[in-house]
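Okay, got some structures for you below.
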Structure 1
Amino acid sequence: MPHPPHLLHRAATRRSAVATLALAAAALVVPAAVMAQTQAWPSKGPVKLVAVFPPGGSVDQVARILAQALQQQLGQTVVVDNKGGASGAIGTAAVAAAPADGYTYAVVFDTHGVNPALNPNLPFDTRKDLAPVALIGTGSMVLATHAESPYKTFADVIAAGKAKKGVNYGSIGNGSLGHLAMSQLARNGELDLVHVPYRSGGPLMNDAIAGHVPLAIGSVFLVKPHIDSKRMRPLAVTTSKRAANLPDVPTVAESGYAGFDAPAWWAVLAPAKTPPDIVKRMNDEVNKALKNPEVAGKLAAQGIDLNFGTPESARTFIDRQLDTWAKVVKDNNIKAD
């Protein structure tokens with residue numbers, strides 16, 4: 001015997017309500033799992049900082065200084081894993097592909113803002129596959145010359161460049177920030193500057209000190225020890241403000257190129273889908289570490305001006321760097337090695 005219409009309607013309504021509750025419950029499971037993951041962090045195991053350059057350079061140093069402070073703050077082992085190669089892209093790719101659980105981070109250098117323009121075939125999308133956690137800080141690059149050089153000032157370099165004398169300068173490689181900054185300067189000032197790429201900072205400094213290459217551009221971390229030993233003479237810094245530990249060295253901007261600003265920078269990134277609460281907590285921990293006087297002192301000694309910003313401000317900064325250097329790469333037809 002068929003059920004009356006009102007009973008059929010009531011059963012359908014009940015089934016609909018049960019289905020709605022089931023969907024609502026399922027929707028709550030994922031946030032609940034994420035919340036549990038966030039609350040447990042970082043108790044499940046070691047936190048890994050992937051330094052995207054080999055041992056010995058500034059990225060490695062920054063990662064190790066940070067790791068020591070974070071380990072004390074988190075009460076959890078923090079390990080540094082060096083994954084160098086392809087101007088930082090190999091280590092960054094490994095982090096982009098890592099589980100987004102808050103236990104793997106990349107410590108990157110300014111090449112991160114250049115790599116997509118130089119290599120359109122990167123195995124990750126720089127903007128979509130990584131979540132900026134914190135901008136650690138920025139620093140000047142220094143244009144310097146050997147002690148016996150005829151270039152006594154930055155103005156001497158500009159005069160030689162304008163005379164179309166083919167002034168040679170070395171950097172740590174094709175597409176490095178030093179290379180791009182000098183390419184931008186040459187284009188803006190109509191200067192004849194010739195790039196001599198090196199594979200790393202050590203060989204560059206050896207040749208610069210010996211006078212085999214008349215000019216060298218590199219980070220304060222790389223160049224300052226040789227300035228202190230009087231084997232190199234600084235001519236200009238690339239940031240809009242003078243470097244705190246090279247206060248007598250003029251900026252490119254104040255030397256006739258208003259607005260010129262090409263900072264080196266260091267940042268911490270996470271895989272893109274890392275829960276926002278963990279990203280925020282890691283940002284808080286990095287900022288706390290940077291406020292530790294011992295950490296701040298070690299990083300300042302490397303020529304780094306510390307930043308205490310949010311993940312959002314780090315993303316804004318990195319996006320701006322990506323846009324700026326993509327244009328320089330295109331305008332100057334710069335190719336990777």
Structure 2
Amino acid sequence: MNSTWGKHIVYSLFGESHGPMIGITIHHLPAGIPLDFQAIKKEMDRRRPGSSPHTTPRKEADDFNIISGFFEGKTTGAPLTALIENTSRRSEDYDVLKDVMRPSHADYGAHVKYLGYNDHRGGGHFSGRLTAPVVFAGAIARQLLGLKGIRIEGEITSVAQQSLEGFTPQEDMKRAVKKAMAENDSLGGSLQIRGTGIPAGVGEPFFNSVESQLSHLFFAIPAVKSVSFGLGEGFASKKGSEVRDEMFFEKEGVVIPENFNGGVIGGITNGMPVVANLVIKPTSSIKQPQNTINVATRENTTLIVEGRHDPCIVLRALPVAEAMMAMGILELYMDYDYSGRWQE
């Protein structure tokens with residue numbers, strides 16, 4: 001099983017949803033970088049389960065413990081490893097899932113690939129629980145990018161196909177999610193993630209394009225099923241004259257006011273905000289009867305998924321998607337300015 005990504009900075013993810021701990025090891029971080037623990041904790045709290053009545057009732061503190069690569073307030077250049085304890089486990093909820101596969105989950109594929117030895121409790125290593133150390137790593141990447149004036153931000157753009165533009169997002173989302181919870185159902189939605197301050201010239205054509213690198217990371221988020229940049233699917237109904245991304249010189253330099261292409265042309269940034277759009281599927285674990293299979297008896301059966309699950313994962317996916325963009329942009333930027341020093 002390979003859960004490692006990166007070239008300049010390498011991230012190795014480990015742990016299972018109901019194991020004692022989850023965590024991440026980050027290789028090749030520049031030495032001498034102070035880490036803002038409050039900023040990291042703020043990002044972790046945005047993703048943390050049990051922090052809202054509209055998310056999973058599983059409650060985790062998501063406190064992190066850095067056990068290597070950090071000394072006297074700064075990174076050492078050695079691999080930095082962070083551990084996050086799993087304190088709220090109800091593994092008995094998942095006993096039946098050793099043999100009965102949850103529809104729309106990784107259960108069956110993992111069972112076949114790992115010969116039934118995979119940890120089935122809460123999805124094991126395939127669980128969204130593993131996005132907690134991703135957010136930790138993304139928070140560090142954001143701090144490094146901040147030294148170069150690069151910012152990552154995002155927003156929820158829709159829930160259950162309802163656009164949130166012009167509405168009061170919090171109230172609309174709460175109302176829709178509460179209704180889904182009452183019906184033992186779940187909702188999908190969409191996010192928009194933006195990177196600003198990224199200079200022109202970051203990225204490579206074809207195989208190492210900005211879009212391909214970021215898409216790789218976005219699709220690593222378990223619930224993401226679609227990624228597009230800029231106008232995205234909207235290009236299909238447009239004429240070339242409508243989406244020209246015309247360019248102008250102004251005092252601050254080159255500007256592209258419309259930014260239809262989301263800040264990337266030919267795989268390379270053009271200095272405008274990099275804009276990515278993500279579609280998040282509805283949570284697959286719902287308390288309704290679903291047709292499935294029992295791999296031990298080789299029989300068809302039905303399943304009502306028990307346990308504690310998010311009725312709308314969109315709410316907690318936002319900081320995860322931001323973290324993934326931060327990690328990706330940092331990697332691309334280090335290609336762009338590999339010899340640069342990172343100390344302030």
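Tabulated values for the structure
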item: Mean count of other Cβ atoms within 10 Å over residues 229-236 derived as 18.2 - corresponding label from 1, 2; result: 1
item: Computed 15.5 for mean count of other Cβ atoms within 10 Å over residues 61-68 - originating structure among 1, 2; result: 2
item: helix-only ellipticity at 222 nm (-39500 (n - 2.57) for each DSSP H run of 4 or more, over all residues; to 500) derived as -7500 - corresponding label from 1, 2; result: 2
item: Parent structure of the calculated result 59, given that percent of Cα pairs over 20 Å apart, for residues 173-252 alone is the read-out and 1, 2 the choices; result: 2
item: Winner on Cα Rg over 2.2 N^0.38 Å once structures 1, 2 are ranked, highest first; result: 1
item: Per distance in nm of label points 7 Å out along Cα→Cβ at positions 77 and 301, the highest-valued of structures 1, 2; result: 2
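A short reminder: the numbers here are calculations on the coordinates, not readings from a lab. In this text the structure is predicted, and so the values were computed from the model without any measurement. Cβ atoms are built from the backbone, for glycine too; each structure is taken alone.
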